[in-house]
1. Can you tell which of P, Q yields -3000 when helix-only ellipticity at 222 nm (-39500 (n - 2.57) for each DSSP H run of 4 or more, over all residues; to 500) is derived from it?
2. Thinking of P, Q, which structure, once relative contact order in percent (Cα under 8 Å, 6 or more apart) is computed, gives back 21?
3. Output the label of whichever structure in P, Q has the greatest value of Cα Rg over 2.2 N^0.38 Å.
4. Tell me which structure, out of P, Q, gives 20.8 once mean count of other Cβ atoms within 10 Å over residues 45-52 is calculated.
5. Here percent of Cα pairs over 16 Å apart, for residues 21-76 alone was calculated and came to 41; which of the structures P, Q was it taken from?
Structure P
Amino acid sequence: MDWLKLLGTTEHQMQDDWLNEGDREKTFVASRKRMSLRPGDGIALYATGVGSVFGFGTVTSFAYEKPDTNGEGFEWRVDVNLGDNYREFLHEGVPLELVSVDGRDLRKSIKQQSHIKLSPIEFDAVKKALAS
């Protein structure tokens with residue numbers, strides 16, 4: 001299964017050089033709720049508010065709890081392997097509209113969600129868009 005993981009919030013957007021923001025790393029993603037992602041699933045990263053898809057890779061763990069040192073309630077994590085498939089700066093990512101294919105508007109699907117399932121065609125569109 002493939003997923004689009006939303007990161008940041010509309011109130012607290014990620015900074016452009018996202019790897020230099022607090023304890024953010026490219027080795028895990030966090031959520032306020034337990035995520036249904038599983039090892040081997042594909043994952044694409046989307047910066048909420050910025051509107052940028054900026055990375056993709058593979059989920060490498062089941063969801064696990066870890067206290068959120070920032071006190072924002074993001075206590076659930078899954079580990080990921082992005083390899084070199086990410087943009088260092090969010091503005092170098094691609095707009096969500098570019099990967100909204102196969103008749104679905106992903107902007108509508110992501111409302112009030114922390115992650116959504118992607119079809120194989122949508123995940124391929126992410127990989128192709130970020131490869132160029």
Structure Q
Amino acid sequence: MNGRKLYTEHENASLEGFELEVRSEVADAVAIYRISGRLDAEAAASQGLQSAVGSAIDGGTPRIIFDMRDVTLITSAGLRSVLVMAKQAAASKGGLAIFGVQAAVDEVFDISGLKRFISFALDEAEARSKLGA
């Protein structure tokens with residue numbers, strides 16, 4: 001790895017496609033996280049996404065949507081991170097819905113069994129509906 005960091009919260013053209021980037025917004029009492037890059041051990045270890053979701057939940061917005069159209073890879077560490085956030089949202093009488101998952105990432109969610117516990121949708125409108133928003 002030559003000591004290169006594969007995760008950053010800032011754009012880095014030399015590692016394009018490897019870093020995790022997250023943009024967030026709150027609309028109609030729902031926190032939406034638009035995620036791109038790799039949701040892997042580096043991203044999970046940084047806890048940036050988990051921290052942001054935790055802050056939204058603590059701030060009274062327990063309904064969370066992940067737009068994962070631009071997520072290119074998810075590993076077991078990423079799955080664990082998603083599960084932790086889903087449990088946090090549910091414990092606060094909210095929930096997590098995910099939409100826009102690419103085929104390879106969808107297969108990982110399917111094989112892991114997490115689709116039994118997390119709502120998946122085709123688009124943002126359906127994700128909002130699944131959360132009662």
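1. Only one of P, Q returns -3000 for helix-only ellipticity at 222 nm (-39500 (n - 2.57) for each DSSP H run of 4 or more, over all residues; to 500), namely P.
2. Going through each structure in turn, the value belongs to Q.
3. Once Cα Rg over 2.2 N^0.38 Å is tallied for P, Q, the winner is Q.
4. Only structure P yields this read-out.
5. Derived from Q, not from the others.
Values in this text are rule-based calculations from the coordinates and carry no lab data. Fair warning: this is a prediction, and the values are worked out from it, not measured in the lab. Cβ atoms are built from the backbone, for glycine too; each structure is taken alone.
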